[in-house]
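What follows is a set of structures for review.
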Structure P
Amino acid sequence: MSRPALAAFFEPASVAVVGASSDPSKVGGSVLANLRAGGFAGRIVPVNAGRASVQGLPAIASVRDADAPVDLAVIAVPAAAVLSALKDCAARGVRGAVVISAGFREAGPEGRALEAELRAWLREEPLRVLGPNCLGWIRPSRRLNLTFAPGMPRAGPLGFFSHSGALGTAILDWSRDHGIGFSLFASLGNQADLTETELLDALAADPETRVILGYVEGVADGRRFFDALRRAAAVKPCVLMKAGRSAEGARAVSSHTGALAGSDTAFEAAVVQAGAVRAGTLEELFDLARALAVQPLPATRRVVVVTNGGGLGILATDAARRAGLEVAPLAGEARGRLARALPPNAALGNPVDLVGDATAARYGAALHALAGGDAAHLVLLAPQAATDASGVARAILGATRGWPAPVLAVFAGGGRVRPGAQSLEDGGIPCYPFPERAVGALAGMVALAERRRRPAEVWAPAVERDAARARAAELAARGTALLGFVEAAPLVAAYGVPVIAARVAPDAAGVARAAQELGGPVALKVVSPDIAHKTEVGGVRLGVAAGEAGAAADALLAEVRTRAPGARLAGVLVQRMAPADGVEMLLGMVRDPQFGPVVMLGFGGIYVEILKDTTARLAPFAPAEARAMIDELRMAPALRGARGRPPADLAALADAVCRFALLAAERPELAELEVNPLLVGAAGTLALDIRGRMDTP
């Protein structure tokens with residue numbers, strides 16, 4: 001059935017507290033006290049079967065007894081009584097409920113059974129439920145605090161949801177000391193009904209929310225989450241932090257890709273591909289959120305650094321370059337304006353060093369001379385003997401008002417600069433205590449801007465779906481699980497990825513004939529379902545002359561039998577030798593249980609697990625996404641030509657990556673598939689070796 005929207009949570013006119021208590025040390029008492037102390041203007045209805053009044057308010061025995069409509073209920077009763085309380089709410093027409101009660105799946109078998117019963121009932125009801133086992137829900141602009149955390153946070157532009165209630169209480173406490181304001185604060189708990197996906201959609205539509213933040217420990221449905229995140233990120237900046245970067249999603253694998261790609265890789269791919277950004281720490285999350293809430297997104301990677309201390313400027317410049325930002329020399333016209341505005345001993349490069357005795361007027365003059373433009377500006381202040389931090393702050397605010405690019409500040413120090421830092425924050429310029437934190441926030445803004453600018457493409461290549469379907473059916477009928485080059489090459493070729501010409505021969509005589517047919521030098525590779533890494537058992541010979549192929553095959557098979565005596569040998573793969581000027585890359589796919597097919601691209605060959613220079617996306621995707629993947633690789637410059645090598649055909653590489661991703665998306669029986677190496681050169685791409693695994697009935 002269709003589920004109604006979340007208006008009852010965002011704009012309730014009346015709230016019932018089920019399990020309300022006069023004892024503020026109890027959850028039901030704390031929630032009611034918070035609701036009253038917060039200043040909620042709507043009707044508050046305590047529900048307590050044993051009391052006529054609670055905390056001075058008339059109480060009722062059941063929500064069913066309410067004499068007027070109730071929009072939202074808070075449930076704070078023992079776990080065993082929660083379902084009965086929710087049924088009362090549904091009977092009275094309550095549209096939403098926040099179940100704070102614990103004692104469900106986190107509490108063992110009995111709690112898991114209670115939660116299963118709750119979930120089954122909710123599937124057939126229009127009532128929307130947050131929780132159970134959650135901290136609760138806060139809507140500061142409505143003075144609505146439905147949690148047992150003390151105090152009302154400041155109203156502001158940040159919509160935040162969290163999978164952790166304990167972390168939520170810490171963030172609420174921290175936010176009060178740092179002036180952080182929220183449009184919404186939601187703890188999701190066990191997510192028996194509402195999940196992070198619904199919260200993303202709701203926050204994207206919420207006019208009070210300018211930036212969407214989330215702390216997640218996993219997602220309920222990877223593809224639904226990805227779709228919701230993509231919708232939200234198209235209209236508002238989205239910043240997520242996920243715990244558990246380790247391989248909790250590890251599985252038995254038969255490829256490099258499987259060894260490198262865990263569930264965290266899939267989550268990272270979803271965030272990047274959706275146009276959002278991932279923070280590594282809570283500090284990074286809120287540093288970036290503060291900037292996004294008040295400053296425009298940057299149009300370029302260029303940044304201009306203005307400082308009164310050389311060391312501070314150098315630290316900022318180093319951090320910016322590490323983050324991939326550009327700290328380029330200023331144009332001649334800007335340098336001329338600065339020369340006229342600043343004393344002779346000022347440095348007019350980038351950083352612009354105003355020197356230690358810089359006054360507020362000098363800061364203002366320098367910024368007016370720079371005149372904005374499309375570069376971001378990072379303005380630094382180190383306190384000197386005569387520094388007027390508040391005056392400098394006023395000068396920065398006055399000079400940069402209306403600039404189209406972001407302005408961030410660093411006031412390094414303590415009490416002497418604190419008033420100026422606060423003035424900047426109040427005026428809409430985020431101010432940080434250290435250059436690295438400001439640069440980190442700016443780098444996150446750049447990443448968001450670039451991802452949001454990525455063009456939407458319609459990409460529908462011609463592929464031989466019928467041939468791929470027939471090949472997959474043939475392999476399934478044989479009960480084939482592990483795929484080698486022979487089994488997988490027709491699948492890859494059917495989707496238009498170029499595959500090197502090859503033959504399989506059972507013995508040395510067959511190898512000799514195949515080498516003559518292919519012509520020229522050939523590569524020989526052992527064919528065995530038991531050997532994953534051929535080079536490690538001597539199972540590869542390269543550059544073999546056609547006339548010597550038979551003898552080379554005999555030697556290869558003899559060595560493999562010695563080094564892998566238990567392996568089953570199915571023959572020798574004979575391939576035409578590939579061009580010598582290409583770069584070896586890896587193109588792989590694994591099927592994540594939450595997110596589906598995840599495609600990885602990286603520098604490959606025998607060193608792929610050592611280099612770990614890879615990037616990933618959820619399949620399928622179009623060439624613009626593939627080109628972004630290429631640019632993310634640390635060794636991408638090698639593809640653009642290095643040490644006299646011609647540049648690789650990057651358009652052909654992007655096309656091959658997208659075609660491979662389409663195969664992964666359209667053939668669900670493929671559990672893993674890997675092209676390694678995929679040779680990439682000036683003439684295009686060529687798959688040299690392929691392996692994988694099928695899920696067979």
Structure Q
Amino acid sequence: MTLKRMIDADKLRLPKAPLPEILVLALAALVRLWRLDYHSFWFDEIVSLDWASQPPSEIWDIGFQLVREKHPPGYYLTLHFWQQWLSLFGLEQSDIALRSLGSLLGVLTVLGVLLLATRLSGRATGLLAALFVALSPAFAWYSQELRMFQPTATAIVWAVYCLVTALATNPQSPIPNPQSRILYWLGLIASLTYALYSYLFAAFFLPGLGLSLLVLAWKRWRHLAEGVISLGVAGLLFLPLARNAWLINDSESPRMDAYADFGANLWRQIRVFTVWRVDWADWLVTGSLIFFAGLIVAGLLLRGKEGKPVGLLLLLWSLPPLAIAGLLQATNANIFKEDRYYLFLAPFALWAGARGIVALARWQGWAGWGSAALAGGLLAAALPGLWTPGLLREDWRAASAYVADYQELSPGLSAGGVAHANYLYPAVEWYLYQRVPRESLPVYGLFGGPLTLDQMDTVIGPPLHGIETALGAQTVWLWQSHLAGVDDLGLVEQWLDEHYPLITEQFPAGVALKGYALHTRYATLPALGSHALFPRAEIAPAIELTACEVMTPQVAALDDRMHPPSGWVHIRLWLRATGPVGQDYGLAARLMGEDGVWGEMLARPNSALERFPPSRWLAGEWMRVEADVNLNPATPAGRYEIVVGMGQGEEVICGLVEVSR
């Protein structure tokens with residue numbers, strides 16, 4: 001069937017399982033289920049999990065009061081019961097299983113758009129609109145996030161669908177009787193109330209929805225009365241929450257002029273709704289946005305053959321919330337701050353774009369086909385970037401996995417951890433304790449801030465020092481993120497730098513990870529793992545390399561997670577002074593292959609050798625010295641040796657490293 005014939009066949013009765021619709025829904029599912037665990041949970045998602053872990057009564061109380069948490073309780077309750085259900089199968093800590101809730105809701109959004117756009121605009125427009133929502137990068141992203149933005153969009157779409165279907169007057173409509181309409185009015189109330197109790201900005205949608213009721217039910221007084229009652233019920237249910245939101249409105253929020261930069265904000269929304277965060281050339285991004293903007297404007301303004309003012313309806317479902325937000329800039333300049341704030345408007349903007357394409361097809365078939373292919377191609381081309389290191393937000397999984405791997409190879413060295421700001425603790429806990437027992441590496445969220453310099457010895461020092469003295473830990477790990485307003489001067493890190501040598505630092509996206517040796521000098525050699533080698537070789541006068549450990553035996557030459565662009569091999573050496581050491585020798589460590597050197601040791605301030613120079617070592621004691629060997633990103637895959645020396649005496653092979661590309 002040609003596109004023109006599909007457009008002219010608005011009254012065609014579709015088979016129960018039409019193949020194009022099934023393919024669009026399958027594509028939506030594929031996009032939303034693709035690599036669900038690529039991104040680790042970031043701070044906001046951990047907050048969602050933290051709230052959802054509370055009893056339902058407390059979730060309701062906290063979310064309803066809007067004091068301790070700025071978002072209402074609807075989504076948190078949903079996540080709570082979803083996680084409880086997953087616990088029946090042992091999946092309550094599975095990133096994939098937890099995120100599949102948003103993915104399923106994302107597919108429901110596509111289904112709602114498909115049904116709604118097909119009902120009002122015909123099959124061709126419905127398929128295109130659903131396809132665009134299925135391929136929307138922003139929808140794919142937020143379908144894989146444990147936040148309320150995708151669920152709100154789902155609820156809004158289905159609320160509109162229930163409204164439109166309840167007002168259907170076609171004799172062939174599947175709901176020709178008032179009794180059936182009641183079910184859709186109830187669906188409207190439930191969907192709209194859920195949206196309002198999940199995300200406060202959903203209230204901006206109410207005026208446009210009310211006006212669309214007038215447009216659809218004008219002079220059909222019974223239908224209009226039913227719609228007014230249904231919207232009124234939803235409004236009354238929302239009223240107590242709206243009152244709380246008004247009472248706790250932050251008087252300290254920054255202000256700006258109403259509608260300041262409104263054109264730029266509209267332009268930004270078009271980008272969010274379409275190609276979003278692509279890393280393309282500026283001319284290509286601009287051209288893509290102009291193309292989509294033209295389609296959307298055409299779909300909003302041009303008259304179609306639907307027999308209903310669909311363009312006006314789409315205008316009412318997309319612009320009023322943005323207009324209200326522009327007005328409220330006078331009380332809160334951050335009302336357009338985040339891309340996700342108005343995601344619930346994207347289905348209607350993309351529907352308008354699909355309608356514009358159909359209008360082009362009626363004028364010139366080739367223009368319609370070409371525009372449809374180009375729009376779908378641009379959206380599809382923007383998708384792969386979502387699962388690349390450049391869009392990693394906070395890689396708590398990688399940071400915690402590094403610590404877990406290190407500790408699993410350190411049977412004789414106990415450790416403790418600090419999730420710097422106390423609200424970061426759940427993120428560390430979530431991933432770390434999937435790998436190591438809680439009792440083997442206790443972690444503390446110590447500081448809520450703001451920290452000041454005069455607190456170094458009273459607030460900051462005692463708990464940090466207690467990890468060594470009270471716990472007997474020999475290593476401490478420091479996770480840092482989101483420290484603005486808590487530790488702007490970096491005082492916690494400064495205290496640790498002043499007291500302990502640094503063993504490594506890692507830089508996963510959005511997180512800074514540092515390890516410190518609480519013990520460096522040992523009267524007896526601790527128990528080492530089976531991976532340790534014992535060369536017992538003299539590498540400088542009166543200095544014996546007793547043992548060495550390669551702590552990262554598998555490394556990628558190209559590292560895009562912990563410290564782009566290259567991999568680091570972490571080594572731990574146990575050196576012993578066999579007598580008085582006459583001078584301070586420097587350490588060298590290299591990654592060696594048959595064809596030469598492929599990695600050199602990083603020179604790092606505050607190392608153990610810097611704090612404890614060899615000339616001050618006591619004869620017979622072992623010194624713990626750790627270092628990172630930085631690989632050449634061009635290192636070929638294969639097996640390499642780590643060679644250690646001090647520029648004097650023998651160079652020693654300390655272990656093997658398997659390098660991958």
**Message:** For Kirkwood radius over Cα pairs in Å, for residues 292-395 alone, which structure out of P, Q has the highest calculated value?
**Reply:** Q
**Fill in**
Re FRET efficiency 1/(1 + (r/R0)^6) of positions 140 and 372 (r between Cβ atoms, R0 = 41 Å, to 0.05): value 0.75 computed from one entry in P, Q; matching entry is structure P
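Starting from the value -11500: which structure in P, Q was helix-only ellipticity at 222 nm (-39500 (n - 2.57) for each DSSP H run of 4 or more, over all residues; to 500) calculated from?
Traced to structure P.
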**Asked** 21.1 is what came out when mean count of other Cβ atoms within 10 Å over residues 348-355 was calculated for one structure; which of P, Q is it?
**Response** P
**Prompt:** 2.7 is what came out when distance in nm of label points 7 Å out along Cα→Cβ at positions 228 and 324 was calculated for one structure; which of P, Q is it?
**Reply:** P
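Where a number appears in this text, it was derived from the coordinates with a stated rule and is not lab data. Predicted model, so just to flag it, every value in this text is computed and none were measured. Cβ atoms are built from the backbone, for glycine too; each structure is taken alone.
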